[in-house]
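*Asks:* See the structures that follow.
Throughout, read-outs are computed from the coordinates displayed, never taken from laboratory work. None of these values were measured; they are calculated from a predicted model. Cβ atoms are built from the backbone, for glycine too; each structure is taken alone.
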Structure 1
């Protein structure tokens with residue numbers, strides 16, 4: 001994985017200022033802007049996987065960008081459903097002490113049970129959250145390859161891809177997280193809050209380049225088998 005290339009490819013495009021500004025303006029549009037940026041990032045990934053020398057696309061075909069972003073979001077929502085399933089019992093768990101009917105000993109016992117169950121569910125949710133964070137690049141890569149939600153929901157294929165590319169995916173996620181932390185800490189000292197938006201656009205295309213590299217490397221390995 002070429003992290004330096006992912007960091008600098010935006011600035012190699014002669015129209016990068018215009019494209020970043022347009023992305024920022026589009027991101028200001030409620031709902032539409034977020035999905036359109038997702039779709040734009042997927043196009044970046046496709047360009048990287050195709051080994052195009054200038055993978056930063058024009059801001060055109062906004063309708064297609066929006067639909068790609070929406071479809072990808074639907075696929076990620078399916079993977080996020082277990083989090084909601086795990087969290088739903090919290091409400092019932094914390095109502096357990098109320099069943100004691102004012103008996104102090106029983107209330108203490110039920111409160112202890114509630115605490116143990118809550119910690120257990122919290123740990124389970126945290127573990128799945130980590131897994132989800134690792135799966136999201138895989139889902140994004142598969143959608144960029146196929147444009148098909150169904151392909152993203154072939155769970156066996158998704159987990160096999162994750163297993164085969166685990167190291168690269170972990171590195172990519174850590175790099176994106178670190179870049180975001182550094183940039184946000186810099187912006188934190190600036191009064192212009194709108195700087196957060198162009199940073200968000202850049203982080204998306206930066207992550208898209210990294211994920212595109214992972215997808216291309218996987219394609220090369222598959223072709224050589």
Structure 2
């Protein structure tokens with residue numbers, strides 16, 4: 001994943017103009033919690049002011065409710081959140097402004113350059129929750145869940161690490177399963193229907209998810225485990 005032209009970003013970075021307070025947070029708070037820019041190797045344990053027990057990554061954190069919940073529930077875990085949509089970044093920063101979380105770091109852009117820089121077996125958990133399904137067939141190559149992404153995550157995740165994904169789009173669900181079930185590095189942990197129909201206790205609801213349910217869409221929750229590497 002080091003070929004820069006293949007990192008073309010699709011999607012929105014900006015929506016409505018940000019509130020002045022959130023724009024101010026982007027200007028002042030974001031630089032203090034941002035993942036440092038660069039192209040060289042990035043040791044994620046150096047990002048936090050304490051020895052993190054594990055490092056987790058959320059790809060596309062939306063408005064940040066899930067990331068903040070996990071940060072509060074796991075204060076000894078360092079969590080990196082990547083989100084290109086600035087409104088969502090501003091909302092997450094508002095949480096951090098209300099109460100600092102030293103275990104949160106933010107990449108306000110496409111996650112793939114960060115994936116390029118992280119070392120092997122450095123992540124214990126990765127979240128891809130309700131990513132843009134890009135429903136039109138001609139746009140399917142834009143989906144973040146892909147063989148290329150899974151190949152990179154297979155390198156970055158520790159043996160036994162969890163890859164958690166969710167969607168309320170049945171086309172994207174089939175796509176996720178088609179790509180992940182056949183990947184040699186990942187094993188689906190589900191053993192019964194409730195394992196994918198019911199959200200685990202340590203997986204909080206988000207406003208997007210609640211909206212989807214209110215509109216009659218049923219979210220599906222997938223947990224895959226990184227298989228042990230061959231010795």
Structure 3
């Protein structure tokens with residue numbers, strides 16, 4: 001196995017453990033919400049990681065449309081899959097937080113609705129990649145992912161453009177608006193989740209490249225068989 005991958009995996013596990021300690025034991029208990037507020041460190045970090053994955057998918061898709069390089073297509077697919085996982089975590093942890101705090105599991109406000117739309121777009125992207133056998137599938141998927149990435153901006157800006165159930169941003173440069181220990185815990189979890197996402201993309205990219213090479217080998221054998 002790749003030694004660099006193993007070392008990075010160890011670092012990621014250490015960061016996740018440290019982030020967990022910060023979120024669960026070091027950060028103070030929020031006065032109004034109590035301990036349920038601690039899900040915030042994972043909910044927000046997952047959203048950050050999902051947005052980063054979808055951004056990487058968009059960049060890789062744009063490069064693929066220009067170059068038709070299978071490596072960038074493999075990276076785009078890997079980033080989309082990991083992004084969907086993190087976005088699913090966001091959609092699960094959100095209602096778990098909302099029910100005791102807001103008294104409702106779900107409300108169709110701008111941020112929640114646009115996040116669900118974002119998830120549906122990229123699930124559609126993965127379904128297209130999985131079940132379509134057309135030769136132009138990677139191209140169609142790349143266009144769909146670029147369209148979906150536009151929704152990332154809408155999700156991020158929705159609480160600034162609309163009145164939503166979500167509170168306005170509380171964390172500015174240097175963690176302004178949060179208790180310093182809360183900001184510290186959040187930033188460590190940002191880093192840990194970013195590394196976790198990078199690790200998953202790396203591993204998934206390796207698997208997809210192997211799959212591509214196997215498919216190319218089968219295609220070559222088929223062509224050689226016809227030629228004979």
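*Asks:* By the measure mean projected area of the Cα convex hull in nm², for residues 34-129 alone, tell me the structure among 1, 2, 3 with the highest figure.
*Replies:* When mean projected area of the Cα convex hull in nm², for residues 34-129 alone is computed for each of 1, 2, 3, structure 1 gives the biggest number.
*Asks:* Given that semi-axes √(5λ) of the Cα gyration tensor in Å, derived from a single structure, equals 25, 22, 19, which label among 1, 2, 3 identifies that structure?
*Replies:* This value belongs to structure 2.
*Asks:* Work out FRET efficiency 1/(1 + (r/R0)^6) of positions 186 and 210 (r between Cβ atoms, R0 = 30 Å, to 0.05) for each of structures 1, 2, 3, then name the structure with the largest result.
*Replies:* Max of FRET efficiency 1/(1 + (r/R0)^6) of positions 186 and 210 (r between Cβ atoms, R0 = 30 Å, to 0.05): 1.
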